[in-house]
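Several structures are given next for inspection.
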Structure P
Amino acid sequence: MPDYFSHPSAIIDPGCTIGAGTKIWHFSHIMPGAVIGENCNIGQNVVISPEVVLGNNVKVQNNISIYTGVICEDDVFLGPSCVFTNVINPRSHVNRRDEYAFTTVKRGASIGANATIVCGNDIGEYAFVGAGAVVTKPVDPYALVVGNPAIQIGWISEYGLRLNFDDKCHAICTESGDEYELKNGAVRKI
């Protein structure tokens, strides 16, 4: 008996790996070669394609297709109906399976509902992609991006709160008390 939960309507193909404590809900399909870490939550109507890798504690909300070429590190949140692509110039009559562009969503990043991630654009650690954004270039760690095309409008803490930097390029997360530094256009927790 597996050490994960899957709803009876979910399809789990042979040849995938699913970690302990993971939950897979209604009408989802996990394809051969997919790797899902421990304590993940896979919502309803989710497709996880071959060779996709999800780290531990990844939350995949309803109605998401995660295509070959996508890697999500630990603690990633994927909002409802967000979209990943894996080919820059798809055509029905042209087979481009050897041209998949890879996308990595780094540890702790969140992607909002209905956002689109154009393939080949990595999302940095703890970055936050706002609902409906269309990501057409890489997103820096701790960056907050919104819009179409997505533009950076600020910085965000590991707890998901806006960071307000003082004149010494120092900020404190009001929820966790963690301190951050902005130096040379990059944020790091100190």
Structure Q
Amino acid sequence: MKKGCLIWVIIGVIVGLFVFGIISWGIKVYNNMVGLQEGVTSQWGNVETQYQRRADLIPNFVNTVKGAAEFEQETLTRVIEARAKATQVTIDPTNMTAENLQQFQAAQSDLSSALSRLMVVVEKYPDIKATQNFRDLQVELEGTENRISTERRKFNEVAQGFNTYIKRFPANIIAGWYDFNAKPYFESMEGAEKAPEVKF
């Protein structure tokens, strides 16, 4: 074999190994992005589950309160309407944007506000507060609110991991080619730094 041919064979092997290395790296990065994106989707499902749990508790809660004579119907109507609006706003986690997350969060915040108003009004009705059913539902709602907060925090952590990964060089090149877009975060709503005072 001639010396010139041997050099071309060596160069061909080196180039082939280099190309193979780049392709292997690209596949690994792509698969990592898919895994991280699936993690975001899964955590979003956990967030939705807790919001759905709250929505499922509200009819029982409203019916318990409604049983009291002369209870303020306007407050109950607001809770029911806010629940209906909150359950209508849904998000496809694969196409999540800051705008649709903000709409979702606003609808859920309206429901939280309506529930807070309901709790304040219930203060005027000690007979309602004394029932075991009311106390049980109240504990479940409080527990659900804590779970919602926990799942939202976890969602933000998972989304941050995904966003950081797809923005780092050179992974951002693969992310751009395959339309891996940054996921939005849950943000505190205006006035959230002041916890509402609700006494039970």
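The numbers here are math on the coordinates, done by the rules we state, and not lab data. The model shown is predicted, which means the values in this text are computed figures rather than measured ones. Cβ atoms are built from the backbone, for glycine too; each structure is taken alone.
Check the numbers for Rg/Rh (Cα atoms, Kirkwood Rh), for residues 90-153 alone across P, Q and tell me which is largest. Intermediate results must be reported in sequence, preceding the final value.
Values: P: 1.05; Q: 1.11.
Ranking P, Q on Rg/Rh (Cα atoms, Kirkwood Rh), for residues 90-153 alone, first place is Q.
Kindly point out which one of P, Q the value 3.1 was derived from, the read-out being distance in nm of label points 7 Å out along Cα→Cβ at positions 58 and 162.
Traced to structure P.
Out of P, Q, which has the highest value for mean count of other Cβ atoms within 10 Å over residues 34-41? Write down the numbers at each step before the final one.
Details: P: 19.8; Q: 16.0.
Structure P comes out on top.
Out of P, Q, which one gives 3.5 for distance in nm of label points 7 Å out along Cα→Cβ at positions 2 and 138 as computed from the coordinates?
Of the options listed, only P reproduces it.
From P, Q, which structure was relative contact order in percent (Cα under 8 Å, 6 or more apart) = 10 calculated on?
Clearly, the read-out refers to P.
Match the computed value 3.7 of distance in nm of label points 7 Å out along Cα→Cβ at positions 98 and 122 to one of the structures P, Q, and report its label. If you can, show how the numbers build up before the last one.
On the way: P: 2.6; Q: 3.7.
Checking each candidate, the match is Q.
Given 0 as the derived value for helix-only ellipticity at 222 nm (-39500 (n - 2.57) for each DSSP H run of 4 or more, over all residues; to 500), which of the supplied structures P, Q does it correspond to?
Of the structures listed, the value fits P.
For structures P, Q, which has the highest computed value of mean count of other Cβ atoms within 10 Å over residues 42-49?
Checked P, Q; max of mean count of other Cβ atoms within 10 Å over residues 42-49 sits with P.
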